[in-house]
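Only the coordinates and a few stated rules stand behind these numbers; no lab work does. Model, not experiment: these values are computed from the prediction. Cβ atoms are built from the backbone, for glycine too; each structure is taken alone.
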Structure 1
Amino acid sequence: PEQGMAKVLYGTMGAVAIGILAIFFGYVLHIFNAFTAFTPDLSCTSVGADVMSTGSEDFTIYRNGIVFVSSGDLYPLFRDGIEAAEHGKILTLDLTAEDLNPTVLEIEGYTKPRLQPHGMYYSNKTNRLLVISHALQLGGSTVEIFEVLNDPIRLKYVESVSSPLFPHGTINDLVEGTSADEIYITKLRQNPIPLKGMAHAHTAWEIIESILDRTVPIFYALTRIVRCSKDSGLWECENVGRRGTAYNGIAVSKDRQTYYVADIFTKSVREFDRNPTTGAFKYIRDIPAVHCLDNINLDEESGDIIGGIIPSMWSFVRHWGKRSIPSPGGVIFFSKSKGYKSPEILIHDGSVISSTSVAAFWGDKIVLGSAFSTEGVAVCKRMNNTK
């Protein structure tokens, strides 16, 4: 009888374990849209591959149809370390021009040996360009602050911000707060990337951290938003707001009191109000986005939000492992007049530029960037099947 009971017990435990694993993998496949078929809405061509072979991760609107473009060599940087990456650059792209020809910007007074731009933000209020850079061994991840000069457009280095709260490769995007002395920064991952890249984690702790950062965020919120403020000439940083699964793009309203943050695995834009006294964030709501979001930008006049999306995280992961495998991408448009509900979504098949990290509209042009693409930016138009 005891042996029979043991068999029943072991059988029950085995069935429960199989059930838990089935739920686990089913949830992951659902989050990753592993079996979802997509019909392309966009027809795209690429431009600027000759000067943007290192990617086009983020755009930020300057003025008169001109955008700044960040072009850090992020794929080899994150995978194999700083020595495997080409030097990054910052460019301008004139969306009003018939032929989009990106221009590499001169940077005055910048003496650091490397610049690897990631997220960026231009402030109309202070005429400053804020850029996240991952120099890794050469100083970790930092916020680089530049003044924008004109005739011709160029940058002048102002200062850098660093903190133990954003170690190697953890931060993603940023916006200016209520003044030049306040910055809000998103963290995509909690633990630092190994100095020689994620493909070369050697110590037991590096391996554990790498596994945790690739699995835990799917189920549990770990990452933070960091607020840095400058008091008495020194920058100090602190965590603010509710934790996220993997915070990515961030945008801010014209009055600098409402902040919108893309949270990848909840497939939502998280809305926060800023405390006018302390600068802390109060959670308001999650705005559903259907797909995993990357960078987002907000039109200061209309309040509309536009973002780059990853329709199939499954394809994106496969593309990370083998870059010849295309990863679909697209753009999502939230209208403030509709309460940011029922956003418009347009998708491309990944054959011209893999995935999408950022998007911008100009007339009938839809311009898309990609963090890991070597093909510059994609200039797209709606296909006839798009309503």
Structure 2
Amino acid sequence: MKEKIKILFVIYYLGSGGAEKALINLLDMIDYERYQVDVLLFKQEGLYLDQLNPKANLLPIIPEFEKIDSNKKYIKWALKNGKPISALKKVYYFYCWKKGKNIDRQEWELCWSKIPSLKKEYDVAVGYMQGLPIRYVAGIVKAKVKFGWIHSEYEKISKNINFDRYFFQRLNYIISVSDKCTNSICKCLPEFKDKTFTLLNLMSSKLINEKANVGEGDTDKFDGIRLLSIGRLEKVKGYEMAIEACSILKQKGHKIRWNVIGIGGLKNELLTLIRQFNIEDCFILIGERSNPYPFIKQADIYVQTSLFEGKSVAIDEAKILRKAICVTNFNSVYDQLEHEKTAEIVEKNPQAIAAGIEKLIKNPDYRELLSQNLAMERDNSNEELLKHYELFERDL
């Protein structure tokens, strides 16, 4: 019997973000007769932790992660172990970070570079998110082939290209989730063009449709137009524009309820803005949902107001459930959708967002057309999975 390929996936934790969801999907679809899968989390927490496929082996947290989990823990550890200079450096770096300076290199040299490697040597190791997961795999993990996965437009998220270059040159492959994102990496780091590839996020349409019929969305008897957005409560998701767009629609007399699934640091600021626009009754932050699919199925229109994305997992989920979609024209959106064929694509401002939604509200036939066009799209998830296998095994 052929020996299984030993593969490691590293990510911060399994929170409610798109990258985390993409990893959960990949681990649900990967062939466990072909791969022996280990998963290493920096923190064993998050909305999707209990959805991790039981066939994947969740490794114990490395003890050193605990001491660098927070500034207080590290400073306490350093002082207790006779390292006052290290403690002072940590205080200074925190001060620099509060002032808006990038301290990735200093944090790596002080803390993360000292973490020991796992005892096991892998055939393939994957840093499944930009930042520390990639650096840990590139700089510390022992593996024959190393991958770094980037889930967003690199030029929008890169803070220290020269520091990234140090780790990227230690990777065998750099993976992005859309052609636009691949181009972004190659634009910033052209020397890595030959080892940068696009692998689309994997989606099981069968599983998503099954989950859409399990549990409930809203249980109220609201009889207006239901809108839904999914994503972290962060600036990049453009919720300030969404709130103003909702206010415009309300002032025009549209009976709508706009739910937002997600958590994040912007929550209090958004709640204040919702009150200022007097739309508490129709723009509602409903928090995390481990199964968002009944809410997507229930929605009349799925709305994404992002400033930029890599390849939106939530949009792919809305496509599978054949929802009418209104989305802003961030760069990579055209890798997923076509204007007036599979979505209403609008400019990134509140007025355009409101106009796009209004167009869909007033034209149920247009909503149905978008839904029918989505139904005709091919499910290429198996083909994409084979592309993953081919790259994983290319250099073994």
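Here are a few things to note about the model shown:
- Relative contact order in percent (Cα under 8 Å, 6 or more apart) derived as 17 - corresponding label from 1, 2: 1
- Computed 65, 41, 35 for Cα extents along the principal axes in Å, for residues 61-268 alone - originating structure among 1, 2: 2
- Label whose coordinates, when helix-only ellipticity at 222 nm (-39500 (n - 2.57) for each DSSP H run of 4 or more, over all residues; to 500) is calculated, return -5000 (choices 1, 2): 1
- Structures 1, 2, by distance in nm of label points 7 Å out along Cα→Cβ at positions 253 and 333: label with the highest value: 2
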